[in-house]
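For reference, the structures are reproduced in the following blocks.
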Structure P
């Protein structure tokens, strides 16, 4: 049995058998063409993430963490292997269909917030609903209240602190009630106290919504809050025991 098959079986065994599969990754690799030839970023990665679980992916800078997250979300396509997201084979979908799948099933939180500066906090939160052809002001108000920013709804990003902007980004990510949430260094731009506050909100909303959470982070304290931790090293993925140093 290959090591990657072993890890895939182990990952699967750690999750409740009754929970449906949110993400399935089968022998995925990713290579790009560099100035001196082909560069292998990810190599033969297999994993299964069940609905409602939380997974952290850690690793050194340049190890391929963000690349893997982009593949899982269908923002990029693998060079080999297969990824199934929310029951759909991403390899069988074109770019437009993958975008539609993300709009229905996925939320995102990024390190740099990605708020539109010309929109208020409420308008930024409402944007995913509008893109899906829906209007739900009550839902927008509810998620802003959930992150403690009901009183800042009409403020623009430039009028908000970094922590407040990330809380707006959290509200935006959860406004559509996504089945799966991807977070790329969600506390990376914040000081420790603010990062802790955002982390508490992230995991609290995740638990309340039973959302599957997959995050990339350098913050081991944040990673330790997830049910499962995996490390990318040399393009390979392997589980990390809680309490171990990645």
Structure Q
């Protein structure tokens, strides 16, 4: 049985020793950075915790994938793994970002989903609003382009004012306008007064999903479909 040293979230103590009884492979990045969930029991309080651990030794990238390798590792797993965190309520039913959403948009959405999963509606709404803010700022016209209608300074700065301007000028799809009311009517209240309910934040989350799907997911899917179409019509060698 392998050993792991980590802070015990059940006992509240730092650098406790755990016996690792089971592991499950969760993901791989860069072709070698494997992450596992390790089921471990604290030797002091005898309570179990599931830790997310990440491989640090590239040379073991193939060996650790063999079933039972981690549980049977003869030394401390800390020699070859980094303890990233433990599995908690943040992992329960987290709202996932729509397909093809990446970068800062994805990070903001994931953080909002994590806050929503532990019923922190004001924090979740703040992150979903940030996601929409990041998405819509680039849609505004260049201030130096006199041929385009221009929003005023408040409309550029404030999300609740920017969205109606984008709808009124045909930059955002009209079909999303009704859902967008959650941002103007509840979003500002949550950010400043902290009085949002879970229902309010679910409305904001629904609009966030809808606008991401319309502006990010659908164009990406169409682009991929067009690339597949072009590939199918390439001349084939005889």
>> Ranked on distance in nm of label points 7 Å out along Cα→Cβ at positions 104 and 160, which label among P, Q comes first with the largest value?
In response: P
> If mean count of other Cβ atoms within 10 Å over residues 64-71 comes out at 14.1 when worked out from the coordinates, which of P, Q was used?
Replying inline: Q
> A value of 0.45 was computed for FRET efficiency 1/(1 + (r/R0)^6) of positions 80 and 176 (r between Cβ atoms, R0 = 30 Å, to 0.05); which of P, Q is the source structure?
Replying inline: P
> With Rg and Dmax of the Cα atoms in Å, for residues 56-111 alone derived from the coordinates and found to be 11.8, 33, which of P, Q does the value describe?
Replying inline: P
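If we compute relative contact order in percent (Cα under 8 Å, 6 or more apart) for structures P, Q, which one ends up with the highest value?
P
Hey, Rg and Dmax of the Cα atoms in Å derived from one of P, Q reads 23.8, 72; which structure? If you can, show how the numbers build up before the last one.
Numbers: P: 17.9, 57; Q: 23.8, 72.
Only structure Q yields this read-out.
We did not get these values from a lab; they are worked out from the coordinates using the rules stated. Since the model is a prediction, treat every value here as computed from it, not as a measurement. Cβ atoms are built from the backbone, for glycine too; each structure is taken alone.
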